[in-house]
Structure I
Amino acid sequence: MQWSTVGRMKILHTSDWHIGRTFHGVDLRADQEAALAAIAQIVEREKVDVVVMAGDLYDRSMPSADAVQVCNEAFVAIRQAGAELVVISGNHDSPARVGAGAEFSSAGGLHLFTDIHRIGHPLVRTDAHGEVRFYGIPYLEPEVVRRAMGIPEARSHTDVVRAAMSRVRADLATAPAGTRAVVAAHAFVVGGEATGSERSISVGGVETVSAEEFSGVDYVALGHLHSPQEISAEVRYSGSPLPYSFGERSHRKAVWLVELGADGLGPVARVDLPEVRGLSRLTGELETLLTDPAWEEAEDHYVSAVLTDTVRPLDAMSRLQSRFPHAVHVEWQRPGGDDALHYRERVRGKDDREVFTSFLDDVYRGPTEEQAELITAALSAARVVEG
């Protein structure tokens, strides 16, 4: 099947949906549905021809039924908005599961690239200027794929990506003059900046790949890193549609809107996604956090709080959630530094009873009279056993 469009072909680059992921134990289904609905709206508004999803569709290799439903609904919405989809598997995905029924789904406009044997076999579409070939390079773990790819000596990510791109270039060499090419790949490219919420893809070797390995094509849609970033004009990460760690609280999530003209890559525009729910990291004494008007904006955010009270507050999380219902993380830092780093010095010269008492001072405002008696009895019993 081929079709024609007038003028430039429009491509939307997205990645790292991580459907099924939780955030500090909180179910993100509603947030993910909202973010994916926003992508479908961009597709319709901008009259996008092809959506390229560059891997990590799911957050785990065996997604739940709910995660599969969210994914299917997103695919339907994007297809109904007018675009076909090119999807590759990432390091979080199971290639076999994501690629199940690939031939059948392709007939409906969902093109799944999860099989290493399909690298170099593109989706071909035409516009007013000729062919555009879409190549999918799923995540390639060197130790897993090197023999199947005919490169048993391969040990690094560079080795397997280089072999994959050689298949792409071999196919392009047979294409009509003026053919433009788009590659979707899931890899850690040199120059990219990780956010901390990505899973490492290094297994006993170097995980990064040079952007030069992707030379010779018009646009490279990368997945794996979670912030939108430009490695070069034609090599980019779209990032995830939602923040998946507090380290991403300053990132504005986005997609890339890519246009291909007669001469190859045309304008590439960043399109920001709406913020579904903000992230805030608060520091201070609990009572201050609960009453200070300065924190009003964070009341609807996911909140991580660092408490600096002299004494560890009781029921800190439940009290914090009375003002910040989406608080998901709380920790206590004793003012004046982390005493745990000086634990050896703190207990030097103390007897067992003093060590126990010091511990209870740290976590529970000191022992009660009854607790002190129990400590004394327990230590006496231990001495008897040792004797």
Structure II
Amino acid sequence: MAVHHHEYIIRRGNIFTPTFYITTALIILAVLIVMYRYWMGMGYITNMSDGYPWGTWKSVNVSLGAAFACGGYVLAILVYIFNKYKYHHMVRSGVLVSMFGYSLAGLAVMIDIGRPWNAIYFFVPSNWQLNSALFEVALCVMAYTGVTMLEFLPAVFERTSLIEKYPRFSAFSKKWYHVLEKITFLIIAIGVTLPSMHQSSLGTMLISTGHKLHPLWQSNFIPLLFLITAFIMGIASIILVSMLTSKLLHRPFEKSIYGISKLIPYATITWIVVRVISLTTSGAWGYLFTSGLNSVFVILEFLTIGIPAYIILATKLGKSKRGVFICSCLMIAGVCLYRLGVYLLGFNVEAGWNRYFPSFGETLTTTALLLVILWGYVILIKLVPVLPNLNVKGDPRKD
């Protein structure tokens, strides 16, 4: 499927802005904390314990970060499976966010491993535990990170192929651009399969916790609910990234967002139906108004994920830029509430363990990893053609 050079543009501008320097300083500070963690041990910078072994590095950086990075996954399904080619111009931006999101999720896991030098055994097949959901997540995340890099490489080769000063390098870029173009179908097929596997497995791991997970969340439907929330978060991230890019970079509004927003009711209502079935089959309705903060989280889940469907289907607000933006923010909040509820709030441990609250080192490291996504995104859109060329009309394949 040919990609025309005029479909994407480079956002010309100065990379070294005040925001760049502030973000870089915070990232460097986080790197120093991570170095200290490797030198002194994890206990010196985290509040995690044997009772709460999964803190913000797992729940935010992996569970939420991987979900937010599903914009590329959703666009791949729309464009290449459902043949909605009118959204093709948004693919590179979505893939770029996915590439950074999954790369940093993998990095967060490496920071989180108590004995990081043992990570080398992951690459030794004789040590693989094929019955482990955690192993499947790790394998798929690592593989999908590589796939997103392959998906993004055409943007890099498209830019470097124009460097006439180095003809051999330019010829190399053109050659591999066309090679990747020919195997796009294979890359996309793998890129759709892997997130479908590990997003559900992120939920499968929590089934194994048994009674330690509160009844409001413990259910055999967790894998399906995690997969649906990945799709919801993917839709929300596409909308949010597009609208913020348009606003902050003073670009025209991408009207394709209205088409993407039509998916909101389908995704959110599906989640609500499955969530209701989950609570019913697990007999958890009796806990809904009697479990304190847990109850508040679950009620807010339903509201923040359900309201966007109502806004899109039944109000004029849903047909406006403001309404679509509000919907995306609510969806992100709802997915965060659900996944944090499963990974942190709803996780019960035996008596004797204090409740977990993230330390300063954990919070700063998590914040820095999120800032890296912003930092890398802004830099790359100024170096290679990523953003849609909104002056192009119609389907580029017909040119």
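Before moving on, here are some points about what is shown:
- For semi-axes √(5λ) of the Cα gyration tensor in Å, for residues 48-231 alone computed as 23, 22, 16, the structure of I, II it came from: I
- Mean count of other Cβ atoms within 10 Å over residues 152-159 - structure with the largest value, from I, II: II
- The maximum of mean count of other Cβ atoms within 10 Å over residues 56-63 over structures I, II, that is, the highest value, falls on II.
- Mean count of other Cβ atoms within 10 Å over residues 144-151 - structure with the largest value, from I, II: II
- At a computed 18.4 (mean count of other Cβ atoms within 10 Å over residues 240-247), which of I, II: II
- Structure (I, II) behind the derived value 5, 20, 25, 18, 12, 10, 6, 3, 1, 0 of P(r) over Cα pairs in 10 Å bins from 0, in percent: I
- Top of I, II by FRET efficiency 1/(1 + (r/R0)^6) of positions 32 and 208 (r between Cβ atoms, R0 = 30 Å, to 0.05), largest first: I
- helix-only ellipticity at 222 nm (-39500 (n - 2.57) for each DSSP H run of 4 or more, over all residues; to 500) derived as -20500 - corresponding label from I, II: II
- Winner on mean count of other Cβ atoms within 10 Å over residues 216-223 once structures I, II are ranked, highest first: I
- Label whose coordinates, when relative contact order in percent (Cα under 8 Å, 6 or more apart) is calculated, return 14 (choices I, II): I
Here, each number is a calculation from the coordinates, and none is a lab measurement. Remember, predicted model here, so these are calculated numbers, not experimental data. Cβ atoms are built from the backbone, for glycine too; each structure is taken alone.
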